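K.L.:
Please find the structures below.
What follows is calculated from the coordinates using simple rules that are stated; it is not laboratory data. Computed from a predicted structure; not experimentally measured. Cβ atoms are built from the backbone, for glycine too; each structure is taken alone.
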Structure P
Amino acid sequence: MPEINDFLRLMIKNEASDLFFSAGTPLHMKIDGVLTVVQDKPLGGKGIAALADSIMSEQQRKAFNDRPEMNLGLQIDGYGRFRVNIFRQRGAVAMVIRYLKDKIPSIAELNLPLVLEELVMKPRGLILAVGATGAGKSTTLASMLDYRNKHSRSHILTIEDPVEYVHHYQKSVVNQREVGIDTDSYEDALMNAMREAPDVILIGEIRERSTMQHAIAYAETGHLCLSTLHGSNASHVLERIVTFFPKDMHAQLFMDLAHNLTAIVSQRLVRDHQGKRVPAVEVMLISPLIRDLISKGKIDEIREAMERSSEPGMQTFDQSLFHLYIEGRISEEKAMENAESQSNLGVRIRLDKGEAPDNKDLTTEAMGS
């Protein structure tokens, strides 16, 4: 029976981002975002269970038996870290493993907006990285923390489940706490974070009200807090945050977000001409108008305000896609396929080509403005 390291090396050899173990199914990897069969022979449930057992500690095995969900990190010297999710499906053990490279890529190497460098150097506030699973949210925040580590003497505290990218000392003291190893729970770590005198706090993911309240409180008390949420764009994530709270708390929540949010960075990966993935990035900055809209709960008006904004660094997804298109990075087809408003982006592209926009596009654009 192959050992887990054999599979991890196979991942690295194939430059795969994810590895899937599921009983009765051939081994699959996600390579450049495409699910690919790498071994035809279906995997057995007992073999997968043995592999999972081999990478869990005794405490983790006991926890998995009590509650069949386990997140953990693996480290192979010279290769990097791996994020492992172990779970049950149809009564059998299954695993998904994500590869996290040793070297943290820079903001520039990731082709992210350079305004992220300015954002992560701010003394206080709340920065949220949002997107779908696999869109690169964790990598974006890791690159931002790495920039802060290189350029500022700070105490950076991360609370993760599990720790993904390892940050070594450069100019900042970095303490990384892994749920289940360094702390019993997110809640325990969040409750004690202030006693650890951080300047910057990274919360791996916000999934419910309590974590959101902690994130807002950290920003309110003069800290820079970064975290991730699942969502398609800034407006969608704000709507999702609202659902964490009962209706009688919404008015205060909108005021808290208006005064403490610094930015929402939303991203999705788009295929370029070579089939590789490049990020399209929406950046919602808290301009006076955006702050006013959030404070009044007018979330549905935010995208239009962003489109009309002259705030340096602010951009919508469609503006990001348009820039990728005119730079020759992506095709018109891919830009339109990923657009939030195909009519608005279509008008921009046709004007760039020197063509007159379609009347239906102008009508739709007028109706949306």
Structure Q
Amino acid sequence: MKQLAIIGASYLQAPLIQKAKELGCETHVFAWAADDVGEKIADHFYPISIVEKEQILQKCREIGIDGICTIASDLAAVTVNYVAEQMGLPGNGMRCCEKSTNKHKMREAFRAAGDPSPRSVLVGPNTDLSALEGMQYPLIVKPTDRSGSRGITEVRRPAGLPAAIARAREQSFERMALVEEFVQGQEYSVECISFQGAHHLLQITLKYTTGAPMYIETGHMQPAPLTADMQEKVRQVVFHALDTLEIKNGASHSELKIDAAGQIRLIEIGGRMGGDCIGSHLVPWTTGLDYVGMVVQIALGQAPDLQRRAEFYPACGVRFVFGPRDLELREALRGVPGLALLEESPVDPMDHIVTDSSTRFGYYIFAAQDPARICEWMEK
């Protein structure tokens, strides 16, 4: 039986743990003890923080793991790639990890390789803000090393910069912020799988957000309504950027914008599966492909199974619960001809303000025969 280490135990990792067990693996899950679902469903659970790379490496050597992986977590991806590199297991290596988990290093890599990306400036505690002169407003300020919309602010005039930078640096693990020029256009994400440097585009996602100033994601839809020509342009841009970041093995989640003129600009790329139910739920439900299973296979050094193994829907959407209005829409979905409610999460008490993706109250996923119906309900 193959021994598979999985970094993280939250609900985000539950599909990965379950899939690994379905594929005959013995699962070894590492995370801080927090009574998360992964602690309960793993074959073996180790209460070690996901950032404790050396402790996890030591335990993995004792176990004699055959592979290591995670989904939907940049922080966990660092440990995954470190352990894989140290043990000679499939992964992407730490040089790739530095570029794909630090937004400043990613921007530098994109600039050097000619990948389309917005102008940006790194800001720390001693940065002279005159370095930002000449940048075109509005600006986006974000932590260099966080995901899930944490610490992001749109700034429309210079007076708002200090507070936005302070907020981003407070959220950053390294206490650094990235200030970049705002990219106009509709936002999408591109879900890929790579094996030994060969990339495969599985699906393109249309993304919905709250808009300014924090751009918290309110929902996602697959497939994105793009022409075949535009899909091919997206594929070329993303595959080149994956090579730039040296992402050779496993899932990737590339965020980009396309403006009214059809110009593509990269926002950021994660060397891991997209969260928010994108990779674990929407991709298999709109393609029939076992995306999570592919992650397990590649972690074990096996070529991913790219055959459609299940029935799928013409279109699916996930909508997140920000308040009572979202629950009203969920209830209105029930029984509507042409729509099917596929999954709904428990809803947390609505006792706080939603400030990033981690503070939303729940989600629900629905499908339709006509993609336009998904758009209609996502925009309500």
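K.L.:
Figure out for me which of the structures P, Q the number 16.2 belongs to, where mean count of other Cβ atoms within 10 Å over residues 24-31 was derived from the coordinates. Don't skip to the end; give the middle numbers.
P.N.:
Working: P: 16.2; Q: 21.4.
The read-out comes from structure P.
K.L.:
Which structure, out of P, Q, was distance in nm of label points 7 Å out along Cα→Cβ at positions 272 and 328 calculated from, if the result is 3.7?
P.N.:
Source structure for this number: Q.
K.L.:
Where does the value 20.2, 60 come from, among P, Q, when Rg and Dmax of the Cα atoms in Å is the thing being computed?
P.N.:
Of the options listed, only Q reproduces it.
K.L.:
Out of P, Q, which one gives 3.3 for distance in nm of label points 7 Å out along Cα→Cβ at positions 40 and 56 as computed from the coordinates? Don't skip to the answer; put the middle values down first.
P.N.:
Values: P: 3.3; Q: 2.3.
Of the options listed, only P reproduces it.
K.L.:
Let me ask you something else. Starting from the value 5.2: which structure in P, Q was distance in nm of label points 7 Å out along Cα→Cβ at positions 88 and 136 calculated from? Don't skip to the answer; put the middle values down first.
P.N.:
On the way: P: 3.8; Q: 5.2.
This value belongs to structure Q.
K.L.:
Quick check on the output: 10.4 is Kirkwood radius over Cα pairs in Å, for residues 192-231 alone, derived from one of P, Q. Which one produced it?
P.N.:
Values: P: 10.4; Q: 12.2.
Working through the options, I get structure P.
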